[in-house]
1. Can you say which of I, II returns 33, 12, 8 when semi-axes √(5λ) of the Cα gyration tensor in Å is computed?
2. Quick check: 36 is what I get for relative contact order in percent (Cα under 8 Å, 6 or more apart), calculated from one of I, II. Which structure matches?
3. 1.3 is what came out when distance in nm of label points 7 Å out along Cα→Cβ at positions 3 and 19 was calculated for one structure; which of I, II is it?
4. With mean count of other Cβ atoms within 10 Å over residues 43-50 derived from the coordinates and found to be 10.8, which of I, II does the value describe?
5. With distance in nm of label points 7 Å out along Cα→Cβ at positions 11 and 51 coming out at 1.6, pick the structure among I, II it was computed from.
Structure I
Amino acid sequence: MYWRLLRLRYIRPNGLLRALFIEGSVGLGVVLVLAEAASIWTIIVLPVVVAVLVKLNDVVAGALRRSNSPEAG
């Protein structure tokens, strides 16, 4: 569901990576908030930033794959 939500085309994170991306970023946000090192918005913003970075990685992987493919002609 994670790759469907982000519409990933070129990368497919396995179950462990998806758990680290979602629960890990939420857990890290909660720990930072409880340690008073960040504001409450960190719990929401951190998973969104992780999702944007995963999508950016997918876009870059697609661009690299297209640039390495032989051109017809």
Structure II
Amino acid sequence: MQMTFEEKVKRINELYHKSQAEGLTEEERKEQAVLRSEYLANIRANLRGQLDRISIQNEDGTITNLGEKHGDKGRH
């Protein structure tokens, strides 16, 4: 079953609180690491999407879309 973003955040928080209260099993530590990695990848993708849609108006009145100008540099 695929977890939603909200379910992943909830599970990350549950594992964090459990780690503080009683510690995690090795399996739970691995799950926590995977969920955190997926969470960060999602945040980065959302931020990149927002940044790619930014346009600025230049002094001469032209519009430059920064995503088109800079968006693909450094991505693999």
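Read-outs throughout are calculated quantities, based only on the coordinates presented, and are distinct from any laboratory measurement. Please read these numbers as outputs of a predicted model, since none were measured by experiment. Cβ atoms are built from the backbone, for glycine too; each structure is taken alone.
1. Of the options listed, only I reproduces it.
2. This figure was derived from I.
3. Going label by label, the one that fits is II.
4. Clearly, the read-out refers to II.
5. Source structure: I.
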